[in-house]
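Please go over the structures that come below.
Every number in this text was worked out from the coordinates using simple rules, so none of it is lab data. If you're wondering where the values come from, they're calculated on a predicted model, not measured in any experiment. Cβ atoms are built from the backbone, for glycine too; each structure is taken alone.
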Structure 1
Amino acid sequence: MKLYDKEELNRKIKEQKVVVDEVSNLKKNRKVYRQQPNSNIFFLADRTQTLSECKNTLDELKKAHQEMENSEKVKIKK
């Protein structure tokens, strides 16, 4: 997991929440495409797998945010 500053981490969490919401609210017959990293090429992706990956990413971001909050609390106590 990359190290982020607090503002960037909050922005990424909000962005990921929107992605999860959008993918989870798609109709069953809708197609999902994923962009290849560093490319303008999109490939058809499995909707449920994409949703699962998006949720995992959101969980990782929230965990990183929580760790950042906890480390700030420890610094304040010292």
Structure 2
Amino acid sequence: MDNENFKIRAYGLQELGIQYFPNSAPASASIQLKRWINLNKALFYEITEAGYHSGQRLLTPRQVQIITAHLGPP
């Protein structure tokens, strides 16, 4: 995705995963994004403080902002 067109807003986890992994199947993209979140300790801590929990399917704009701050925009 073109970084200039990426908007911080609420995203489904699968929807955001597809943005980061456009060549993956939707389910695989969301699994990979969750893996990245869990492996990045600073990201995991900060997003958990913002209310993220295992099994969550919808990410708040604040959580998306945290992800993009750590991983860069898709």
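Taking distance in nm of label points 7 Å out along Cα→Cβ at positions 43 and 59 as the criterion, the top structure among 1, 2 is 1, with the largest value. Please state which of the structures 1, 2 yields 34 when relative contact order in percent (Cα under 8 Å, 6 or more apart) is computed from it. Matching structure: 1. Starting from the value 31, 14, 9: which structure in 1, 2 was semi-axes √(5λ) of the Cα gyration tensor in Å calculated from? Label of the originating structure: 1. Suppose you compute FRET efficiency 1/(1 + (r/R0)^6) of positions 19 and 51 (r between Cβ atoms, R0 = 25 Å, to 0.05) for every structure in 1, 2: which one lands on 1.00? Computed on structure 1.
Kindly point out which one of 1, 2 the value -17000 was derived from, the read-out being helix-only ellipticity at 222 nm (-39500 (n - 2.57) for each DSSP H run of 4 or more, over all residues; to 500). The read-out was computed on structure 2.
Using mean count of other Cβ atoms within 10 Å over residues 11-18 as the calculated read-out, with 14.2 as its value, let me know the right label among 1, 2. Label of the source structure: 1.
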